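Each structure below appears as structure tokens.
Taken together, the values in this text are just the output of simple stated rules run on the coordinates, not laboratory data. Everything numeric here is computed off the predicted structure, so don't read it as measured data.
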Structure P
Amino acid sequence: MSAPQAGSASKVRATIRDVAALAGVGTKTVSRVINDEANVSPQTRARVQRAVLALNFKPNQGAGSLRRGDRKTLTLGLLLDAVDNPFSALINRAVESVAYPRDTAVLAASSDNDPERERIMVDAFTRRRVDGLILNTITEDQGYLQAEREQGTPLVFVDRPPTGLIADAVITNNYEAAIEATQHLVSHGHRHIAHLGDEPATSTAWGRLRGFNVAVAQAGLTNTSRQVNGLRSEHESYAAVHGLMQLDNPPTALFTSHYLLTLGAIRALHDLQLEERAALIGFDDIVLADLVRPAITVMAQDPTRLGTLAAERIFARLDGDTSPVQTAVVPAKLIARGSGELPPSDM
């Protein structure tokens, strides 16, 4: 079977005239229904609403602005977990760096890892007729974007690959990187290792957890390893580390699967005065990691590269690239600074 073609024939985006024709009314009536104005009978309103759904019509909130002859708005929609997250901020900056020479503005928004908010923000982007979407999604299935894709909007997923939809993606090698990080702790003599992870339902968290489990199994440490998953904040990680270190046989090493969990672990170890006795490797680099004592060993992703490749891919599609969909993998890099190289110690 040949690979799916990203540039297959696109459906023409529905206009208000298309809705009016399908509903058998005038464009003014459609406008009244869309804007929830009075003086429209319930039967007519229902007919228009059915036509809107059938055509996947989305009102253009920028319809009053001047548009170029090629119908482009010179804007991109960028959905991130949280724009104030350092990882997301670097992706944002990289996308802007690629878009700026193209006279294209980047409209960035946060999903806050909320599926409903994700859909709302994506809908806000498409209402503004952005030329393309770069998405870091949290929903379990992105099939709801199929209609948008068929209407010609290029989609590129960053950090997390799409599910229920065939589209370009740029991701980190989470599984392989987690294996390497765990093996690094094993190579320094650790036999009691704990993994602190996010919600396993997310592809990134699942890949890192799976890599950890494979590495401890290969080392014969399944019965002596522990995992605490579903952690979403620095506070939750802090509490989890406190709990782990109060066990009769506490872990001698921690592998935290994203930067907030690493921050919580650092604070907990320092409060417990265990920072020189418990090894730590964090996934994602953190600001001032080299100034903490011991300096923090990390499996560093490359958000700048992720954002750059995602932006270059979206512009390639906008320029007419019809090649099969691609998934680019950006490898993470182990940066040994000291905390991940501590030997096991009696707690």
Structure Q
Amino acid sequence: MRRTRAWFTGLALLVALGASVLLSLMIGAVPLPIAEVWHALGGGGEETTRVILWELRLPRVLMAIVVGGTLGCVGCAFQGILRNPLADPYLVGVSSGAAVGAALGALLGWHQRGHGWAISLLAFLSGLLTLGLALALSRQNGQLRIPNFLLVGVSLSASLWGVITLLLVLAGEDLSRVLYWLLGGLLNADWQRLEWASVPALLGCLILFGQARALNLYTAGEETAAHLGVPLERFKWVVFVSGAFATAATVAVAGIIGFVGWMTPHLLRRVAGGDHRTLMPLSALGSALLLLWADNLARTLTRPVELPVGVITALIGAPLFVGIMRRETHAK
């Protein structure tokens, strides 16, 4: 029954995502009829329509799918390895490290020199540096201790937010650009950033999907997993490193977009069960759909002013998080 439900859920998500992509291409400051969208996708129609579609909307829609899908996949894997249904991809401090790199790049004025790609690269590298530091500080007797890893991640995040606050004070006229990375957004989506982010994001997710069976065994306990042949230390390193690698790529191009990485894996786990072989791709589809519509709201809700998409996901996710916590507390 659970497997059948998972297949139907996956089919429904695929259909919904396909329809949402088409609708998202039609929505915007300049509404496009569906006939014009089809013509422009085929290379026909008016030049203005083709520019709007190919240079503005299509890369943004695909960026929402890549970023949302990556966060959903990583969130699902982290919830499995931490055995915590409320864990998210930003738990290990990578997002804060990447945000420091992006804020520093903006503060140095790289965007004014046409080096926007360098800001994204610095954010990506600083996120990975934070991960490396967290892993190094979490080792004990040659083993990666997950409780230590979480505590170190939280401590590094707190310290890095202090650095971010300092950069905000020093930002001056660049304050809005620094805030962009902290609140998250897809306003700067283009084909170059999409290509740059897709490779590490998809690579990290593919590696995580390859660990789906081991994640299923690990949720039953470390001793059980080890008895059934899971190399525990290698498994932990692969999941955390590949997950953080993919997350750093999303933060580098879109900033910190909260709640997406835990909402859909948490909710879909209740519908489709805990088999990560199906739950992980379902979480990717669900999170991609969620972020796509959050971005649609962000660019149309307060038109002509555009909201950071992280504001929309927070408005959705925060009440849901409180509701889930209250229900689980009462259930106990």
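Figure out for me which of the structures P, Q the number 8.5 belongs to, where mean projected area of the Cα convex hull in nm², for residues 31-126 alone was derived from the coordinates. Before the final figure, lay out each step's value.
Working: P: 8.5; Q: 9.1.
It must be structure P, since only it matches.
Have a look at P, Q and say which one yields -12000 for helix-only ellipticity at 222 nm (-39500 (n - 2.57) for each DSSP H run of 4 or more, over all residues; to 500), as calculated.
Computing helix-only ellipticity at 222 nm (-39500 (n - 2.57) for each DSSP H run of 4 or more, over all residues; to 500) on every structure in P, Q gives -12000 only for P.
Turning to a different aspect of this structure: When relative contact order in percent (Cα under 8 Å, 6 or more apart) is computed for each of P, Q, which one produces 19?
Value 19 for relative contact order in percent (Cα under 8 Å, 6 or more apart) corresponds to P out of P, Q.
For Cα Rg over 2.2 N^0.38 Å, which of P, Q scores largest?
Largest value of Cα Rg over 2.2 N^0.38 Å: P.
Here is a follow-up. Supply the structure label, taken from P, Q, corresponding to percent of Cα pairs over 18 Å apart, for residues 95-198 alone with the calculated value 59.
Computing percent of Cα pairs over 18 Å apart, for residues 95-198 alone on every structure in P, Q gives 59 only for P.
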